[in-house]
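The data blocks that follow each hold one structure.
What follows draws every value from the coordinates through simple rules; no lab data is involved. Values in this document were obtained by computation on a predicted structure and should not be read as measured data. Cβ atoms are built from the backbone, for glycine too; each structure is taken alone.
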Structure I
Amino acid sequence: MNPIEKLHSLGQSIWYDNIERRLLNNGELAAMIERGDIRGVTSNPSIFNNAIANSNDYDDALVPLAKSGLSREEIYESLAVADIQAACDLFLPLYRETHGDDGYVSLEVSPYLAHDTEATCQDAACLWAWVDRPNLMVKIPATKAGLPAITRSIAAGINVNVTLIFSVERYEEVMEAYLTGLEGRLEAEEPINHVASVASFFVSRIDTEVDKRIDDLLEVSGPNAERGETLKGTIAIANAKVAYARHKEMFSGARWDRLKAKEARIQRPLWASTSTKNPAYPDTKYVDELIGPDTVNTVPPKTLEAFHEHGIAELTLETDLEEANTLFAELKSVGISMDEVTQELEDAGVKSFADAFANLLESVEKRRLETVE
C-alpha cells in the first residue's frame with residue numbers, strides 16, 4: 001500500500017489543487033483518478049491564470065469565442081466552466097461510488113465580490129446553474145460578507161467550498177453558517193442529504209507570516225527573540241489541530257444529531273496551502289502532520305508527487321493537542337498576535353486572488369485582441 005492509499009484508508013481524501021486543459025485533453029487527470037491518486041479537484045484564479053496565460057492549450061477554444069464578440073469576462077467564464085464540467089464528468093463515477101463523499105470539483109465566485117454578500121449569492125447561483133453538475137462545489141470566501149452567502153447558498157442546495165479560512169474563530173463562524181444553512185433548508189421542507197461542503201483552512205501561509213515576524217524579533221535580539229525562535233514552523237500545524245478539535249465539537253451533540261437524522265453531511269475541514277514554502281522544512285510537512293478522519297488535503301502537483309514518493313501516512317491530527325494550545329500562549333508572550341496574523345492573511349488572500357483574476361482577464365483580453373485584429 002503506497003502512502004496515498006494508506007492516507008485514504010485513514011479517512012482523509014487527497015484532492016488536487018490544479019486544473020488545466022492539457023490534463024483533461026491528454027488523459028492525465030483521468031489516469032490520476034483511475035489510479036486512486038486524487039479524489040477531487042480545487043481551482044482558484046491563480047490556477048486558471050497560470051493555465052490560460054502561460055500555455056496555448058486554450059487557443060482552439062478561445063479563437064471562436066473571441067470572434068463571436070464576447071467580452072473577456074464571458075470568454076474566461078466559458079473556458080473555465082468547460083474545464084470544470086469536463087473534470088466533474090471524469091469524477092462523476094467516484095462521486096456516485098462514494099455516495100457523494102468525494103469526486104468534487106471546485107470553481108470560485110468572482111474574487112471581486114469578497115465583500116459583497118448579495119453579489120456573491122447571485123454569482124454562486126449562476127455558476128451552480130451554468131456548470132449544472134451535482135459534484136460541483138462553488139468556492140465562497142470566508143470573509144464577513146461571505147458568511148451569510150454561505151448560509152444562503154447551502155439553504156439553496158448549492159455545494160460550497162468555503163475558502164480563505166485562517167483563524168479558528170472564523171472557522172467556527174463558517175461551521176455555524178453551514179449548519180444554519182442546513183436548518184434553513186429543512187425549514188423550507190427541502191432535502192439536505194445531497195448538500196455537501198468543505199471548509200478550506202489555510203496552513204503553510206500561517207508559518208510563513210509568523211516566521212517572518214519572528215525573524216523581525218531576531219533582528220532586535222532579546223529574550224522574546226530567543227523564545228520566538230523555538231516557535232518557527234510550529235504555529236500552522238498547531239492552528240489546524242485546534243481547528244480540528246473545534247470541528248469535532250461542532251459536529252457532535254443534539255444539534256448535529258437532529259441534522260444527521262435527516263442525512264446531513266459533515267462539513268469536512270480541507271487543509272489548503274499545503275505546499276511547503278520554506279525549503280528548510282520537509283516538503284510533505286503539511287500533509288504528514290495533518291492526517292485524520294473526515295478531512296481533505298488539497299495538494300499542488302509537486303506536493304502530491306513528494307507525498308507519493310516519501311510521505312508518511314499515520315494518524316497525526318489529534319496528537320499533541322495540549323501542546324498546540326500552549327504554543328499560542330507562547331506566541332502571545334513574545335508579542336505576536338494571532339488575530340493580527342490571520343486577519344492580515346485573509347486580507348492578503350482576498351487581494352491575491354483578485355489580482356490573479358485581474359491578470360487573468362488581462363491575458364484573455366490580449367488573446368482576444370490578437371484574434372480579432
Structure II
Amino acid sequence: MEHKIEIENFLELISTHLPDMLWAKDISGKYLFANKAICDNLLMASDTQEPIGKTDLFFALRERSKHPENDQWHTFGELCQNSDRITLEHMHPMRFEEYGNIRGQLVYLDVHKAPFYDKNGELIGVIGSGRDITLQKQLERELNTTKRLIESGPVVVFEWGNEEGWPIHYVSSNIDSVLGINQIKLLSKKTKFSDYIHPDDLEKITHEVDEYIKKNTTKFVQEYRIINESSQIIWIKDFTVVEYDEQNSLTRIMGYIFDDTARKYSDEQAKYLNHHDQLTGLPNRTKITIDIAENSPQGCAIFNIDSFREINDFFGVSAGDEILIQLAKKIQEMKIPAYRIGGDEFAVLFYQSMTQSSFKEHLEQLLSEIHEMRFTVADENINIR
C-alpha cells in the first residue's frame with residue numbers, strides 16, 4: 001500500500017519516530033524545536049512543547065533539584081550550552097563528542113551542530129542532532145584494554161583472511177618483542193609467516209593444517225620451531241581457531257602463538273636427566289632398559305672396578321668420582337654404546353651379529369684397553385682392573 005506524507009505532517013512524524021535527538025535553538029539557547037527523543041532521553045520534558053522557550057540549564061537544574069545530595073546528577077545542561085557557543089563562534093557545522101551524567105548515569109553523545117538560518121539568510125540560532133554512543137564507547141574501551149593487554153603480553157595474535165595466498169590481516173605488534181619477527185614485513189606481504197618456520201618442520205606443519213581444514217576442525221594446537229630475524233631458533237606453541245560459513249567453507253583463521261622454548265628445553269633437560277648419569281654423562285639403567293627393549297642388541301656385557309671401595313676409602317670419594325669420569329670418557333672414545341648402571345658398574349651393548357667366540361674377543365679387547373689406562377688421582381698414577 002502506498003503512503004503519501006503531507007509536508008506539514010513530515011516534521012511531526014520525524015519528531016515522534018526518529019531515535020536520534022533533534023533540536024533547534026535561538027541565539028540565546030532557548031529551544032525553538034525539540035523532538036520526542038531529546039525530550040525523553042536528555043531534557044526529561046513532559047512533551048515536545050514543554051522545551052519551547054526554555055534552555056538546557058533549566059532542565060538540568062530541575063533534574064538536579066530532585067537529588068540535592070548529588071550535584072552531578074544531571075550535568076548535560078552546561079555541556080550543551082558550551083558547544084552551542086563554540087558553533088556560533090566558528091559559524092560552520094561542527095561535530096562534538098559530549099559526555100556527562102544523565103540521571104546519575106554517564107552517557108556519551110555523538111553531536112552534530114550547525115548555525116541555523118531563516119529563509120532570508122538571517123541567523124536564528126543553532127540546529128543540532130545527537131546520538132547515544134555510550135555502548136559504543138564502552139566497547140571501544142574494552143577493545144583498547146584488550147589491545148593493550150595483548151601488545152604488552154606474551155601471546156602474539158594473528159588473523160589470516162580467506163584470500164589468494166592467505167594474507168595476514170592482523171598481527172599484534174608484540175611479535176617483534178616476543179618472537180623477533182618484524183611486524184611491518186608481515187603486514188606488507190613482503191614475507192609470509194611460513195617463511196619463518198624451520199625447514200625441518202614446515203612440511204609436517206603444512207600437512208597437519210591441510211588435514212585439519214579438510215575435516216572442518218575448528219580448534220587445534222601445534223608445536224614447531226621458527227627461525228626469527230636474528231637467526232635464533234624458537235620453539236612455539238600455536239593455538240589455531242578456524243571459522244567456517246554455513247556451507248562449511250573456511251572464512252578466516254585466528255592464531256594465538258607464544259614462545260614455548262623455555263618449557264621445551266626444560267622438558268628435554270628433564271628427559272635427559274631421567275635417562276643419563278649426572279656424574280659421567282653416560283646413559284643410565286633406565287636408558288639401557290629402553291634401548292634393549294626397542295633395539296634388540298646382539299650382546300650385552302656388565303663389568304665393574306675391582307676393589308673400588310678401597311680406592312674411595314684410601315683416596316677419597318672425589319678421587320673415586322674422577323676415576324669413574326675418566327673411565328666413562330675412555331669407553332665413549334671407543335665408540336661402543338656404554339652405560340653406567342650402578343656405583344662402579346658399567347654396561348656395553350653390541351649390535352653387530354657375532355658368534356660367542358667373537359663376542360669374547362670384543363670384550364677382551366675392551367678390558368685390555370681399560371687395563372692399559374693410567375688414572376691420575378691425588379697426583380699419583382694408578383691403573384685399575
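Brief remarks on what is shown
- Source structure (of I, II) for mean projected area of the Cα convex hull in nm², for residues 79-294 alone, computed value 23.6: II
- Entry that produces 23 once relative contact order in percent (Cα under 8 Å, 6 or more apart) is calculated, selected from I, II: I
- Origin of the derived value 16.1 (mean count of other Cβ atoms within 10 Å over residues 151-158; candidates I, II): II
- At a computed 4.8 (distance in nm of label points 7 Å out along Cα→Cβ at positions 55 and 335), which of I, II: I
- Source structure of the calculated read-out (percent of Cα pairs over 29 Å apart, 42) within I, II: I.
- Which of I, II yields -18500 [helix-only ellipticity at 222 nm (-39500 (n - 2.57) for each DSSP H run of 4 or more, over all residues; to 500), calculated]: I
- Origin of the derived value 0.75 (FRET efficiency 1/(1 + (r/R0)^6) of positions 183 and 263 (r between Cβ atoms, R0 = 30 Å, to 0.05); candidates I, II): II
- For distance in nm of label points 7 Å out along Cα→Cβ at positions 127 and 287, the highest value in the series I, II is held by structure II.
- Comparison of I, II by mean count of other Cβ atoms within 10 Å over residues 175-182 - largest value held by: I
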